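The structures come next, written out as C-alpha cells.
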Structure I
C-alpha cells in the first residue's frame, strides 16, 4: 500500500542502506573533484568502445561563490554549472572522484595554481583528433594537464593511440576520416578510463 507513511519508511531504508554501503546521501562538491559521466555526444559510443569504459566525458569541479561548476573541454573549453553538467549526462548518472589526501594537497595555493593553468586553456577549441598539443584539447587531456602542470601530479598513465582498442572497422574508418588518412598511432593520448582507474583517486559519490 503506497501511503505517505510507507513512502517515508522506504526512503529511510534506502538512506540507511546507502550509509551502510559508505555512499553519502548527497554529493558535496569540493574544488578539484573529477566527475565522470556518459555523454550524448556523437562520439560517446566510440570512446566507450575503444577504452572499454562506460564513461566518455569528464571535468574538474570548481566552486564560485559556493556554487559548483565543472571545467570541461567541450566546444569550447568552458565552465558549466554542475547541475547542467549532470543533466546533460545519460540518465543523469555520474561519478565523483577525489584526490587522496586532497585536504593536504589541494591547499588554497595549489588551487590558485590550478586556476591559473585552467585559465590558459579556457576558450580553446575541442580536439576531435585527440592530439597531444595545447592548440586544442579534449576532456581527459584537459584534466590531466591541469593537475600535471599545476601540481606535478599525473592522474592516470598516458598511452599511445595504438594501445586503445581500435579493432572495430567503424572506429578505424572514423579515425581515418578525422585525420584525412592514417592516424598517427604512436601519438600520446589519455583516456577518461585511464584517469578513472588512477590509484591516486578515491570515489566519493555515485548517482
Structure II
C-alpha cells in the first residue's frame, strides 16, 4: 500500500518525523492543562473550556500567515521558527503555579498556539510538496497517520510522566492516582513535564535545522 521509496526523500521523511513529534507535544499539553486549570487552580468547567480555546484561536491566527510566509522564505525555515516559538512557550509554562492569573495564562499559551500554527502549515506543505503528484494520496494518509500516532503517544507518554513525577514529589504511594496528591506535588510534576515537552521540541528543532543545512 505504501511505496517505501518515498522515504528516500529527505524533506518528506524529516517533515513527517517532526510533525509527529510536535503532535506528541500538543497531545501532552492538551491533556495536562485541564488538570492544572480545574483540579489545581480551581476554575470551573466553563472557564477551563474558554481558557483552553485560546490555543486554537492563536493557532488560527498564525497558520494562514505562516503558510503565506513559507511560500516566500521556504517551508523548513518557517517551520523551524514555529518550533522555536513552541519551545519558548513550554519554557514559560514551566512557571505556571497556583497564583497564575488568567492574563498570565493567556500570555503563557500564546506562544504554544502561535508556534503550532507557524509550524504546521509549512510542514504540511513540505510533506505534500515533496512527493510526485501520483503519490499525494499516500502522502496525505501518512501525514494523518503521523498526527494520530503522535497524539496517542503523547497522551500516554506525558500522562505517565506527569503521574510519575507527582508521585516522586508526593513522597508516598498514591492509590487514587496523581490527582489525589497534594497540589504542590502536582504543580511540581507539571513543571517537570513542561520541561520535558520543551526538550522534545528542541529535538525536533535540531532535526529541522539539520534539514536546512542538508538542503544547503
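List of remarks:
- Per volume of the Cα convex hull per residue in Å³, the highest-valued of structures I, II: I
- Structures I, II, by relative contact order in percent (Cα under 8 Å, 6 or more apart): label with the highest value: II
- At a computed 52, 19, 19 (Cα extents along the principal axes in Å, for residues 54-133 alone), which of I, II: II
- Which of I, II yields -11000 [helix-only ellipticity at 222 nm (-39500 (n - 2.57) for each DSSP H run of 4 or more, over all residues; to 500), calculated]: I
- With respect to mean count of other Cβ atoms within 10 Å over residues 46-53, the largest value across structures I, II is given by I.
- Comparison of I, II by FRET efficiency 1/(1 + (r/R0)^6) of positions 94 and 182 (r between Cβ atoms, R0 = 30 Å, to 0.05) - largest value held by: II
- With log10 I(q)/I(0) by the Debye sum over Cα atoms at q = 0.16, 0.26 Å⁻¹, for residues 86-141 alone derived as -0.60, -0.94, matching label from I, II: II
Every number in this text was worked out from the coordinates using simple rules, so none of it is lab data. It should be emphasised that the depicted structure is a prediction, and the values quoted were computed from it without experimental measurement. Cβ atoms are built from the backbone, for glycine too; each structure is taken alone.
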